Structure 1
Amino acid sequence: MASKELKIIRTFSAPVKTIWQAWTEPEHFKKWWGPKIFTCPVSKIDLKVGGKYLHCMRGPDGKEYWSTGTYKEIIPLKRIVCTDSFADEKGNIVPASDYGMTGFPLELEVTIEFEDLGDKTKMTLVHRGIENIDTKMREMMDQGWNESFDKIDQQLKTKKR
């Protein structure tokens, strides 16, 4: 049976406030969202329970992939829980099939936990609701998240120079 979640744990060489900002401030979010060859031209974040986000990933071919969600739980510097759905550029939820993908429910859930390790931060991401997604797509999700987090690492290294 396929797992119902994707879990990724990363430790960043930065205080928890810096990693929190990467997730909660659009100007920071746009610098890392999406796999290594993607950009994020649009990020809107209304960081409150019931608030929504809208993000756009743009591929090297110019194709855009929009996502939206609603914040369900926010514990500053500790935890974010939100829904996650494919969307159009106006924030309307659309099926994954609009982007040529199958097996995705209309709504997933993402939990991000932040653990303060002083000058480092342990971040745990859990993406739930993926039990009907095929193995290849799961691998692409894992790769995409990790490449995004690699961008955060790269930014931190650039800042230290």
Structure 2
Amino acid sequence: MSVTIRQARPGDGKQIAEFAMKLVDQHIEYDPVRFARIATLEGMAWFYGGQTGSENATVLLAEIEDQVVGFAYVVYEEKNYAELSMLAAHLHDIYIDEGARRSGAGRQLIDAAVDFAKEHGASKLMLSVAAKNVAAQNFFEQAGFETTMHEMMLVVGD
């Protein structure tokens, strides 16, 4: 089973949106207070489809036998004052369909994200992972990522 990575095209928006909505559901299941259901299938298709022409962002697709099995969304920023970072690429989303997990598709998406980061002059690739997503944390650690921050939350309303 061979995995191919390619850049998304505008027509891929619906497929990406379906995976993105699974990612939304997964996060809400982890913590419905922290993660809000602000996304719709149409909104996700519009958002990710619109990123395909961006100069400093990319949506990468993993395919097995011409079937899209996952995606990654990466953004490069020269400076981000809120994050206190320079020359950083951010892996905002990565999702592999359950049937394609352990196929190497996730690792190849990370490798392609690293290539995108380097091509844009990034010195680092950063990501956030849900505290309860231990499987993803282990996957990212195996890929060489290190923990540098912990997000914390205080509920201030009802």
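Nothing in this text is a laboratory measurement; each read-out follows from the coordinates by a stated rule. Quick caveat: nothing in here was measured; it's all calculated off a predicted structure. Cβ atoms are built from the backbone, for glycine too; each structure is taken alone.
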**OP:** Identify which of structures 1, 2 gives the largest calculated value of mean projected area of the Cα convex hull in nm².
**Re:** 2
**OP:** Work out which structure the value 0.75 belongs to, where FRET efficiency 1/(1 + (r/R0)^6) of positions 36 and 148 (r between Cβ atoms, R0 = 30 Å, to 0.05) was derived from one of 1, 2.
**Re:** 2
Original post:
Quick one: Cα Rg over 2.2 N^0.38 Å, for residues 68-107 alone came out at 1.38 when computed from one of 1, 2, so which one is it?
Top reply: 1
**OP:** For relative contact order in percent (Cα under 8 Å, 6 or more apart), find whichever of 1, 2 sits highest and give me its label.
**Re:** 1
**OP:** Match the computed value 1.30 of Cα Rg over 2.2 N^0.38 Å, for residues 4-51 alone to one of the structures 1, 2, and report its label.
**Re:** 1
Original post:
So helix-only ellipticity at 222 nm (-39500 (n - 2.57) for each DSSP H run of 4 or more, over all residues; to 500), computed for just one structure, reads -7500; which one of 1, 2 is that?
Top reply: 1
